[in-house]
Structure I
Amino acid sequence: MAVIVGMHFSMLFLVVQYFQKVLGFSPLYAGLAYLPVTCTVFAVTHFMPGLIERFGAERLLIAGCALVSCSFIGFVLMDGQGSYISVVLAPMFVHSIGIGLVFTPGTVLIMQDVPAEQSDSASGLLQMDQQIGGALGIAVITSMYAATSVPGNFVSGLPMAFGVAALFSLLVGLSSWLFTRRRHAVGNAIRS
């Protein structure tokens, strides 16, 4: 969960820079440009209880990680010639759906086996995990950006930064898939 939160925070950080430095948005317009993210995550979260019941938290988490990874591949294509509609909106929409599919199922999976008397400590640990993951994610991805960017050309470092974010997101999805397979195998062995 920490890694996906870190990748999400890094997207928020770099894309707002793109809005202001490349597209020339004012701070207010840059903030308003994130409304599709907020609205989409809100909408996806609204349907989450039914989706978890129908598909299971594990599948939704894995699908969310895959969508987040795909969104970063879309962000890799951002250049100095595009516009908000043509270059940013589609990957942002995919990213928003993915994040919506990650946060609630991830929280459910983390908290479901925690005894009731320890749920407050586990919840606090989860929040700390997300905050640390966010800070580390921004640090790692912006370091990748800085290592490959050309001074005076903001978009030059974006392919590496977003490519690494896509890879990390894909690895989280893969590790989640492997963990859930192992968990189901152990559960089936115990029942046998």
Structure II
Amino acid sequence: MADRVSSLAGHYPRGRHGFDGQAGVILCDMPDLMLQQVSAWPETLAQVGTEAARAVGRVTAPGPGQASTGNAGALLRVEPLKWWLYGTTLANLSPDEGCLLDLSHARTHVRVSGSDAATCLNRHLPVDLRDGTCPVGSVVSTALHHVAVALWRSEHGFELFLPRGFALTCWEVLFETAEQFGVEVV
């Protein structure tokens, strides 16, 4: 298997940037992404959802726009007939049930956290990221700087899954915006 190297590797300075005080935004290029798309047919949705949920250590699959985390990873409902398995994979799925697609090399995972993370992201995302409308466990398909991205609000912050070919440009936009809040790159 080929080594997973982030498309951002070597393109960003670690440390604090912006003002001298506390960083309001923390940016992290998350290494070793393991992301598998699980697609079902309309008539096999419940069955495939149950199999995908078991892969992360859950009993049931999350509904549209939701994620659930288990002991082996997370399951994100990204479309009506699709989930993303994060941190684990399904070994096999019958073509009669659905199909599997490895997205690990096609996406770059960036975590945006800190006290000003939602405000920073809302400079670019047309999504209400306040706690009441986008609580932990929410999954949103949106656009960042005209690039289609998936956003998952995890317990650690906002998880962005960026297309590999646009990840560096999106990172630069996020970094420049985050500097006004004070940014730390970890």
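Read-outs throughout are calculated quantities, based only on the coordinates presented, and are distinct from any laboratory measurement. Predicted, not measured: the structure shown is a model, and the values here were computed from it. Cβ atoms are built from the backbone, for glycine too; each structure is taken alone.
What the table below lists for this structure:
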{"item": "Computed -4500 for helix-only ellipticity at 222 nm (-39500 (n - 2.57) for each DSSP H run of 4 or more, over all residues; to 500) - originating structure among I, II", "result": "II"}
{"item": "Structure from which 12.4 was derived, mean count of other Cβ atoms within 10 Å over residues 25-32, options I, II", "result": "I"}
{"item": "Which of I, II yields 22 [percent of Cα pairs over 29 Å apart, calculated]", "result": "II"}
{"item": "Which entry (I, II) yields the derived value 37 for relative contact order in percent (Cα under 8 Å, 6 or more apart)", "result": "I"}
{"item": "Ranking I, II by FRET efficiency 1/(1 + (r/R0)^6) of positions 49 and 81 (r between Cβ atoms, R0 = 25 Å, to 0.05), the structure that comes out highest", "result": "II"}
